[in-house]
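The next part holds the structures, each set out as structure tokens.
Throughout, read-outs are computed from the coordinates displayed, never taken from laboratory work. Note that the structure is predicted; figures quoted are calculated from it, not measured. Cβ atoms are built from the backbone, for glycine too; each structure is taken alone.
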Structure P
Amino acid sequence: MGVRAWQELVGVFGVFTLITVVLTVIIWQSFISVRAKASAAREQAYQELAARAVAAQEETARELAEARGQLTEVQTRLASVERILREVE
């Protein structure tokens, strides 16, 4: 084998290696990109879930406060009825 044959062999091997490395990097980066997009989508879903949970908690707190007010009113009325019944007896 002459020097030219060795140069061609090294050149072919070098180009093959370069193409392999470039393709590997492209595939690797595409997988990382897909994974990052999926992670961002999951994060967005968690944020939406958290926002809905906070809204539900606020609604529950409002309803609880309303129920407390109604219970206080019922207790006041019951005390009034008890007082009237005592006066009648």
Structure Q
Amino acid sequence: MATRESMDQLIQQCEDAIRFAHDQYQEGRMQEHYNDDGYTNALVSLEEAYNDLAKMALSANSQQREQLHRMRLQLQQLQNQMIILPHN
């Protein structure tokens, strides 16, 4: 079973990645990818958070897995939005 502290840290990491990626997404929509490095870094942070979620799920109990699954869906949704944003 994953410890409460490790779950909290991972959830915080995911929330931070989502916040950063959302900011980059909004900026990308307004500036048409003027800052490609920040946008790319945001996508990388989402992918890293997603991979960490997958690892944590292996040692999580059912309640924790459900929480991780919901977070995974949020990460994937934002990743998809960022990927399909038109790039000029």
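Comparing Kirkwood radius over Cα pairs in Å, for residues 4-51 alone across structures P, Q, which is largest?
P
Thinking of P, Q, which structure, once Kirkwood radius over Cα pairs in Å is computed, gives back 13.4?
Q
Check the numbers for distance in nm of label points 7 Å out along Cα→Cβ at positions 12 and 60 across P, Q and tell me which is largest.
Largest calculated value belongs to P.
Using the calculated result -37000 for helix-only ellipticity at 222 nm (-39500 (n - 2.57) for each DSSP H run of 4 or more, over all residues; to 500), pick out the matching structure from P, Q.
Label of the originating structure: P.
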